[in-house]
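Listed below are the structures to be examined.
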Structure P
Amino acid sequence: MSAHSEKMLALDVVELNPLRDRKSCTTALSLDLVLAALGQSIL
């Protein structure tokens, strides 16, 4: 939705403790959220 409105100027994504993400679960989730914000369907 954000991608279609053309109003998003920036998006910051920060992982607070990457050492605890041993299986890259939060990395994959973050990637999905960024792609969704840019217009890709995640469902």
Structure Q
Amino acid sequence: MSAEEASHWGLVSRVCPQPDLMETARELAYDIVQGAPLALKEVVP
């Protein structure tokens, strides 16, 4: 399955060119970390 097909079927959140992969992964990880305290607050009473 190609990346484009996986995106079409909703299996991945984004597709980027190989040279941009690490930068894109770091940006996504940063976004996840920034949202973590809010998610944890909703789960832990």
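Since every read-out is calculated from the coordinates, none of them should be taken as a lab result. In this text the structure is predicted, and so the values were computed from the model without any measurement.
Brief remarks follow.
- Largest in Cα Rg over 2.2 N^0.38 Å among the labelled structures P, Q is structure Q.
- Looking across P, Q, the calculation of helix-only ellipticity at 222 nm (-39500 (n - 2.57) for each DSSP H run of 4 or more, over all residues; to 500) that yields -11000 traces back to P.
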